[in-house]
Structure formats: structure tokens, C-alpha cells
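Dropping the structures in below, format is C-alpha cells.
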Structure 1
Amino acid sequence: MSETGNVLKERVERERVAHTNKDILAEGYKLKERFPHIMQYPSSRRCFTVVESFLRDLKGKTVLDYGCGRGKKSLEYLALGAVTYGIDISPVYISHAEEEARKAGYHEDEYSFQVMDAHTLQFEENKFDMVIGFGVLHHLEASTALDEICRVLKPGGRVLLQEPLADNLLLKLFRLLTPQIRTQDEKPFSKEDIELLTSKNHWKSELFYCGLIEALFSMVTSLVVPKKPDNYLLKFADKIEQYTHKHNLLLSWNQYVFFNMIKMTEN
């Protein structure tokens, strides 16, 4: 999973162009609006509930919004009392995030947004209490980027990451049919990728999964019963998923994995 020198620089530049010139983020939102249940199915909501449980005590904490986009999540962390830093590869996104924070009335001492390559974070060691990112790490050389997260995270600090998975054949087909919301270098994680990332000895890791079959069913129900995200088809699919998750079956065939990782304190 390692890249070096000019190869990595070229990859970062392709990502910058895709997000700045093509606005891949906006294209993704358009698709989610067409299939609204895809982020509302039961196992997805459970995973986000777990993530939200770690955000209840952010007052006075220093948080890095990792790949902040236009700053939507950053504003949520600010509202919860966190000193919030946001980074992204796109200067357009960063300008928008800064504008939104100013419009919301936050003081400049409470936030900082910067254009930054996540492979080389421009922060001192042990700065952040928490690093939070949604769908960012799979756009990067993941092992290098995670090492940088570890460097800037305080001992005992937590990183929460939601990332797409690679092994489900039907989801692979869906990705092929939606190139407008993809970048050239993004790489959803395989079972082997997850094992490699979580095997690093400076992390205590817990993983949550969602979307083994609910992701695909939600596309259908979004079109058939768009106003009923709690429909019986998704509830039935969720019972199957709860069983597979409990027995560790086909985990890498889910739509998403949520990483809950704590940086081990030094002995």
C-alpha cells in the first residue's frame, strides 16, 4: 500500500483537480438525493449512532475534521464546543467552509481551515484529541496517511473513520456505473487492507460494518417507497445483517466499515 515521491504527488494533484474542477463531492450528493435511503437504512443508522456517542463530550476538545469538504461536519463539532480544524485538498471547499463558519458567528480562535495534503499533515505531534473523517482515507495512500494521523493525535486520542469496502461484487458493479462520483485513484478497502491497517501496534481498534444487503435494497426502496426509509424490506434485510455481523460473516462485503481506533499510550 506504499507510494513514494513523484507518484504520490501526482496522485494528490489528480485528487485536487477532481474535487476542485469537477466537484466530485457535489456529484455524490446528487446521487444520494436520488437514492435517499442509502444513508438511512437500519445498520447504517446504528453505526452513525455509535459514532455520535463519541461526540457527546467535545467541549474544550481539539478536533481535526479530516477531509472537511465544505465544512458541514465542522460546524457540528463547533456547535458541540470543540476547537475545530478542517483540512481538505480543494481550496474551493476550504473557502466555503471558512465562509460558513463566519456566517454562523464563530470566532476565528475557534476554528481553522487549511488546504493540506493529508499524507503530510502540517501540525505538531500530539495536537488533537480526536480525528474524524468520512470517506477520505480510501482516496489516499492509506498506510502513510494513518501514520500521520497517529503522529498528530494525542496518546489516548481517538480516530473515527467511515470508509467504503471493495469485496461485494454488486457494489463493484454499482461503482462502475457511477464514475461521475469517483476519482481515478480512490480505492475501497479489501479485507486484506483492513487487516493491514488495524495490525499496526500503536492502535487499539474496533470495527463496525453496515450495508451487506441493505445498501442494495435501499436503492430499490428509494425508488419504490421514497418516503418510507423504515420499510419492511429494509427491516427484513437488517435482521439478516445483524446475524452476519454477529457471526463475522462476509464483513468485507458490506458497503462501509467504521474504524474506531484509539492511539495507545506510550509505556
Structure 2
Amino acid sequence: MKIRFIGVGSAFTTPDYFQSNLLITAPSGKKMLVDCGSDIRFSLRESMPDAPLPYEGIDAVYISHLHSDHIGGMEWLAFLTYFNPNQQRPQLYMEAATMREMWRTSLKGGLGCIEGKRMHLTDYFDCRPAAANGSFVWESIRFTLVQMPHIINGYRDFHSYGLLMEDARGGGAPIFFTTDTQYRPHLIRDIAQDVALILHDCETSPVRSIVHAHYRDLRQLPAEVRAKMWLYHYQPDPAFDPERDGFRGFVKKGQEFSLAQEADGPASNGWPGPLIRARET
């Protein structure tokens, strides 16, 4: 399994970073897009420059929550795949209630009808709703949804669903991808015990929004937790030195993570079996 960050920035970013979306390539070669933000048509083109139509390579989509830097490209993707006779409907994985709300409040206005025909989300995607904190298997990879607090406003909690990703056939510790989350040190410390690597949402702006984990908060985590963490979803030109502070670093646009089998003994991070190594491309 390969995980490529086709963007690493916040919602309000630049083409040097793009919004934080992932492209996962399974051992079979099939590709899953994790989140589909409003600049996805540019970040996909940049990440797959040799493909005549980059969206044709998308076999599945996972959506974590409903902010535009995570779903702003869904109407674009839906129409392009629907009107392309060579493109099968991409599989769509989401927490079930969030999937219904995405259609009702975000996509139905633009996608709800085509000349002479009423449309539904299932006309565009092969919908595979998942339970909150449930799991699904795609191409021998098990994805477990982890409910993360994003916006808590007193009358309705707005969650983002992070992902634990592991080989469904067994062996090795999972990778945890937070998606958007507030700072929750107890939750991250618990998760860190069972994973090889954490890809963590990280705000770096001078003014804290509260709805994202800020770098200064994450810096307070225990050293053994920080040593497993790569940081993404940051603002342009962050004024911090993550390596000096014990993190793996800021993920760079285009950086790729893969599962590589360790030949002898335990992995250098203390976990037996597959070792997750990062390489920048």
C-alpha cells in the first residue's frame, strides 16, 4: 500500500501546498482518493501528469467530513465520471449519516437533476456507507473509521472520521490518519500504542481556530508519541522546526509513504513486521 499526499495544506492554502487530500494505491494498482477538496482537479493533475484524464484512475473515494476542502470537488468528480462512458462509478465510502447529509445539504442542489431525469448520489457513485467507528475492506486493506471531534458547538457535534489503515490479511501495525480534529491528547496517546505511524492534522497559524490541533499543543505530547507523528494540514510557510521538536516532520506535497517489509528483527520504531518508511517524490 502506498499513501501519497497530493496536498498538505489547510483550507486556505496555495498551489505550493494544495488542500490536504490523499491518493492511496493498493497492491493491485487500484487507487482510492481520500477526501476530494475544491482544488482536487489541479492536485490530481499534478500528481498524475502522465494520465490523459487523471480522474479516470480513481476507483474509490473516502470522505471524512463535509467541509469544502474535503468535498468541494465531489460535484466535479461526479459529473465527469457520469458522462464518461469508459468510467465505472467510483465506490464511495463514508460514515452513513454523513453520506446522507452530504447529498441533502451539499450536493443535491447541483447533482439532483439532469435534463429529464431526477438523480441521486447512487447514480454517480457506488455508495458503501459505513458505521461510525466501524470498518470496511477495500483491495485487501482494512480501514477503520475513528470518530474525531472537529466542531463542538453546544447543540450539534460535527465529527470528522479519521482512518486506521492496515493490511486486512494480518501482520504489522496500522497507520493512523486523523483527518481534521481538535487536540485530544488522551485519544492520540491511546492510539499511538497500537500504530506504527500517525499522520496528524496540524494548525500553524498565529491565531488558533480551536477546531484543529495546533502545533504548540501537539508539541506537549510525550516524546514517544511525537516520534511517530508526521504533520500535515498546516498553513503556508510554517515557522516551526518539527524535527527539532521530536516529530518526524511536516509532510511535503507529493510525499509518499509505503509499507516495506523489514528483513530482520523488529522495525526501528519498535514495531515488529512491516515497517512504514516515507520517501519524498
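Using the calculated result -4000 for helix-only ellipticity at 222 nm (-39500 (n - 2.57) for each DSSP H run of 4 or more, over all residues; to 500), pick out the matching structure from 1, 2.
2
Compare mean count of other Cβ atoms within 10 Å over residues 14-21 across structures 1, 2 and report the one with the greatest value.
Once mean count of other Cβ atoms within 10 Å over residues 14-21 is worked out for each structure, 2 has the highest.
Given a value of 2.9 for distance in nm of label points 7 Å out along Cα→Cβ at positions 94 and 182, point me to the structure among 1, 2 it was derived from.
1
If distance in nm of label points 7 Å out along Cα→Cβ at positions 102 and 246 is calculated from each of 1, 2, which structure is the one that comes out at 5.4? If you can, show how the numbers build up before the last one.
Values: 1: 5.4; 2: 3.6.
So the calculation was done on 1.
Looking at FRET efficiency 1/(1 + (r/R0)^6) of positions 6 and 70 (r between Cβ atoms, R0 = 35 Å, to 0.05), point out which structure of 1, 2 has the largest value.
On the way: 1: 0.70; 2: 1.00.
Sorting by FRET efficiency 1/(1 + (r/R0)^6) of positions 6 and 70 (r between Cβ atoms, R0 = 35 Å, to 0.05) in descending order puts 2 first.
Match the computed value 23 of relative contact order in percent (Cα under 8 Å, 6 or more apart) to one of the structures 1, 2, and report its label. If you can, show how the numbers build up before the last one.
Numbers: 1: 23; 2: 16.
Only one of 1, 2 returns 23 for relative contact order in percent (Cα under 8 Å, 6 or more apart), namely 1.
If Kirkwood radius over Cα pairs in Å, for residues 54-189 alone is computed to be 15.6, which of 1, 2 is the source?
1
All of the numbers you see were taken from the coordinates with simple rules; none came from a lab. Since the structure is predicted, the reported quantities are computational estimates derived from the model, not experimental observations. Cβ atoms are built from the backbone, for glycine too; each structure is taken alone.
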